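Structures follow.
Every number in this text was worked out from the coordinates using simple rules, so none of it is lab data. None of the values given here were measured: they were computed from a predicted structure. Cβ atoms are built from the backbone, for glycine too; each structure is taken alone.
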Structure I
Amino acid sequence: MPATLKILLLAAEAEPFIKVGGLADMAGSLPLALRNLPAKSTDGVTLDVRLILPLHRAIRDESATLRPAAEFSVFRRGGSIPVQVFEMSLSKMPVYFINGAPLSSAASVYSPDLAQDREKFAFFSLAALELARRLNWQPDIVHANDWHTSLALYALRSRRTDPGLARVRSVLTVCNLPDMGGDGSDVLTAFGLMPPNDKALPPWARTQPLPLGLWAADVVIPVSPTYAKEILTPEFGCGLETFLRGRSDTVTGILNGLDTSSWNPETDKSLAANFTAGDLAGRAANKAALRKQLGLKNKPDVPLIAMIGRIDPQKGGDIAFEALRGLEDQAWQFIILGSGDPALENAARDMQVNYPNRVRAVIRYDASLSRLIYGGADVFLMPSRYEPCGLAQMIAMRYGCVPVVHATGGLKDTVQEGRTGFLFEKAEAQELSDALRRALGVYSNPAKWQRYQRNAMHEDFSWQHSALKYANIYRSLAVTAHPS
């Protein structure tokens, strides 16, 4: 095994450059966490991790610090596409940005037109792989994320006869299996890629980017241990469960981490009052400030329940509304912050109309308000029908907001019934109502409730733990590529 392992991580988005969803948190935090692992934790192996991103328009607008790094072309039927590569450093980590016509013509990171996204991300994936060949720094591992960069791994496997790529191993992180990228037959043909003939992969999947990445990757990493098991079942496998079970020995779940320097109630400037697990007094001030801002009566003894995030069927907003309607005999107030499905947005507004003294529906994205909610609400709801990982429950726990969650995916892996929160087994309103009743029962005992809060706040969800698990996988792959 080489003394330095070189890892090239590909993603459609990454903090602090561009953020649309949770992938940006992972792709921005993991590379730095890997580079900062102490050498003793990796048996003396140094991890040289570099990040590669599309040069999205929003990044180009802030591109004063970018330096030209390379120029080449990517083959496409009817004529090659010129590629421009730029480079900058983030905390001493090299970051590369790919530009070219399919990317420069796109107005946003993701388009409503999936065909346009398939074209631009296929171009990006193949350009990134070509860059790996041309750098005076050949990666040992190419690490792709989700469907957007899966074709890099498929092309890598297809080109294993290339001496420059023969020893390169591959990892694919899967944040959301249902999001496969759609039928890319035309894109595969255009970029000179033939679908695989492997009968283990269903015929419908042989032209979709994510399944091709799953087929090609040496290791597949769903974003929580429970989700790694769930995708092997018909309920969550999206038609790929038989294929995935056939290679289950290469499927390993690793929980995403949390940026604990950003999400820190002791220093968070969005809070009305900072606090720690040792001194929770500031939470009362945040709760009062939150109620005042949203026009709810300040009743210190009444529990404040909250939801933050996309308002859509996957996140279970409808389950939450029905469950709360079944708890009219209990004292509670409820805040929901987010946007998404228009019908569920209207259902949230109806909740406020029907319960004007109890409910506030804030239908928008509001980062500052979300932090105040984490720091002031008592109970955090995540009744997701499925949740590969979830960060909101981790943030809530770090801020002493006790979670009530559906026992699925990363929610099941992070919340402990009777210690840090409350779980319910079926994504049904009655099950959530029962879990909420348990939570409200504990809330009525302040000393016991504070034990839940402190237990939750002491949980360590930092990226260092997850990064070490990724590092161990990289090292195991390097052994196969460089046998002694």
Structure II
Amino acid sequence: MTIDALPATVLIVDDEAANLESLVRIFSKEGYRTVGASTGAEALEVLRGEPIPVMITDLMMPGMSGSELLRAAHAISPDTEVVLMTAYGTVEAAVDAMKDGAYDFVTKPLKRQAMVKTIRQALERQALRTENKRLKVRLQEVGPGGPKRIIGQSPAFRLAFDLCKQAAPATATVLLQGENGTGKELFARAIHDLSPRAEGPFVAINCAAIPEALLESELFGHEKGAFTGAIAARPGRFERANHGTLLLDEVGEMTPAAQVKLLRVLQEGELERLGGTAPIRVDVRVVAATNKDLHREVAEGRFREDLFYRLNVVALKMPPLHSRREDIPLLADHFLRIYCQKNAKARTGFTAAALALMEGYAWPGNVRELENAVERAVVLSQGDAIDATDLPESVRGGPRGSAQHLVIPIGTPLEEIERRVIHETLRHTKGDKILAAQLLGIAARTIYRKLEREQSDEADPAPAPKPDPAAP
């Protein structure tokens, strides 16, 4: 039996023995584990010793009143929901206690159904609060800047990560599509970590890295004697991922035979090992990833159309690094800290020239290429900061990104050059003037002033020249 399957605990506090015994009996019959206390001091000892989701207490008690117990209980166990029992004459006091954080109050004489309903609702609220805290912790872990290395603030990244968070709580399959090195496996792990399956296993398999003859065995397992060398039965990745998440990386490389078996697992929730005859039930959330255009693969007959639709329930497009240039300094700084620590190097950061070079490079290898470039620079650099000359030759002389490419003819007036640069920067920041000013190294008011001047010039065009009276 798992911890989640254990009955919820209700702490009951009442100085009248008959009332206490009656309430213990009622909630025990409802399937709850009950703990009784005849004084506030006893109740606090219970709260110090174990987590209590709900406490129900009499309001008027000698020594420590229910209101005083409420405040003390929240100091010891802030997550415990407190329900007060009160006589009609003390309802006003109970309402005041609710301002101090009580969940609810019930009036005497007590009605069994009302009592049970209130406690059930209090337990549901407590469970929801606990789940919200768990999700917040996981969001901090896998969210932007978290220790699991999903880094980004750009609009393209935010869009992808928001879709990731929305898809995580569901059971539907997710198809991650994007170029190599864009972080598909990290997003798959984020989907798992933010899902109700987070306590279960996360299993990954690269379908392109396993020989065709072994892929089915790796996925679905095999029985003893299923083929030469199968000296013992062995579970496959699906069985190992039971009650968790399975990442099928490079799913577009699967063989036709493996595609058929995968489709059956997704449709029926069961599989057969190679050489086996008995079906095995599995409960697995599948996340697939590919750098191929599966629409084209289907059209050209290399990928099953029915399997594609099974996998493509939630489609998530991973943005390439050249479309999220705002994230390059964040990622570079993150990798710098990692590899300085691994290589026992002390580097203060990047020079302006190095940052400009990295932000202007096209990064065909995406985040993985950036990581490798920073690691190399950390290992080979001699100065306190990483300079442009420390970066790989492929970055220094490689393809430049279109976002950084602005052609200005020789002889263009300085004022016009300034205007074009400002407008080009605003285009790539989607009109964010503060961000544009930061990128250009100028004050935001400078951009506002120049734009206002342009609007004024457009509104008040130069007057037309007066006609020459001597002209015919």
Structure III
Amino acid sequence: MWNRSHEKTVATVDRAKAEGLGDKLVGFEQMADMVASLQKPRAVIMLVQAGRPVDAVIAGLADLLEPGDLIIDGGNEMYTNTQRRQAELAKKGLLYMGMGVSGGEEGARHGPSMMPGGPREAYERVKPILEKVSAQSDSGPCVTYIGEGGAGNYVKMIHNGIEYGDMQLIAEAYDILKNVGGLSNEELHTTFAEWNSSELESYLIEITATIFTKKDGADFIVDKILDKTGQKGTGRWTIQEAAEHGIPVPTMSAALDARNLSALLDERKAASKLLNGPNPDNVHVDKVALVKQVKAAVRINQIKRRDKRCTGWVLCVCFVFLCSPSHASCLFPCASLAFQLYAAKICSYAQGMNLIRAAGKVNDWKLNLGEIARIWKGGCIIRARFLDRIKTAYDRSADIASLLIDPEFAAEMNERHSALRSVVVLAIGKGVSVGAFSASLAYYDTYRRDRLPANLTQAQRDFFGAHTYERTDKEGSFHTEWAQ
């Protein structure tokens, strides 16, 4: 290994030896010495901040490497930069790959999910190594050849966009549970732990449950964290790409908007003193009555679950509090918050997979969407039981237009969309913003309709710009002189 800061190289090698790796990790002070130590044909993986730092390292390596050698960029990079570098290095006889890597610190220590793209011959050369060091799931190593060019970076970029949506949906569920349902951190921990034994089982749900247990003295750490979210750019790139391809991704867009709004902390504090919301008493949630009615709710509402396992009383608590206990007529038809979170996730993943599918066709990457879902099952941040279902859907129909029309997902959305509506209405009534949930619901409602108000939009465009329109009763393009 080599780092421009030799002190970091020394510290890493010393730590590796202390942890029992012996001489398996060797550090070098000079890049040239590291390159000279490698067996030919050489393969070098970079983990460098995107943009100019990557170009700088490549420039140094290119002067030291020989035709046939391989450079792999394992960082988050815009796929167009990867394709540019591939073309430039090909002139020197060097192979270049862009490889998305997901898993954070845990993935780095125990195996990540990896998404390599570029020349097929380059992937085949390092395939045995990548399969060995990647996360291992019940369906095999969490790595596969994605496609030519910048396909690997592209899929990782959309992975991160889906991650944005997932995290925002969980944050909104937390907001509703805490500020509408009045759940304590202990109850929140139990809720998310129970959810992680359901179809919502995932890394993000698991770590969320853990977060609610951690204290700094007598205080819960989560309550002391500043509500101002950071970002590194991949979410923004995803939204830009979606606009470029004309693919709607409203859940991910809402997640990005939420991060941008959270950054306006001083403005929000000032606005909170001036702007009013709904009366907090408009929607009544009686926790005492809620808990008392849990057992009855379980007996009366036999929630049909695919895995036939009850997720426990906390799931049912979420199920009941969506409506006021004083209104028996609306109490039991409501589904659980877990139901609506799952429905929103289906919509979000459908958007992300559609964007990957569209880019694959435009760039002729020949992507295997089922395989992509499979390698996300382990190591990566969005790993979840849910991904098995997505792989199965694409195995049934590799070019399906949307996950929403897969027979199994369609049946689940038909069962759960009412729960999604209930929680959005509840949150709006309490003045709790649920942009990602609302966006998922709007996406579903728009996608399922055979006629939209776009006819009026087309009439307006034709009125002010003579852009023409098509008709439902005859072929061709038409223009109307709207104003006499």
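Taking -17000 as the value of helix-only ellipticity at 222 nm (-39500 (n - 2.57) for each DSSP H run of 4 or more, over all residues; to 500) derived from one of the structures shown (I, II, III), identify that structure. The value was obtained from structure III.
When percent of Cα pairs over 31 Å apart, for residues 14-277 alone is computed across structures I, II, III, the figure 51 traces back to II.
Figure out for me which of the structures I, II, III the number 0.85 belongs to, where FRET efficiency 1/(1 + (r/R0)^6) of positions 46 and 158 (r between Cβ atoms, R0 = 30 Å, to 0.05) was derived from the coordinates. Computed on structure III.
1.11 is what came out when Cα Rg over 2.2 N^0.38 Å was calculated for one structure; which of I, II, III is it? Clearly, the read-out refers to III. Sorting I, II, III by mean count of other Cβ atoms within 10 Å over residues 350-357 from high to low puts III first, with the largest value. Taking FRET efficiency 1/(1 + (r/R0)^6) of positions 214 and 270 (r between Cβ atoms, R0 = 35 Å, to 0.05) as the criterion, the top structure among I, II, III is II, with the largest value. With respect to distance in nm of label points 7 Å out along Cα→Cβ at positions 30 and 86, the largest value across structures I, II, III is given by III.
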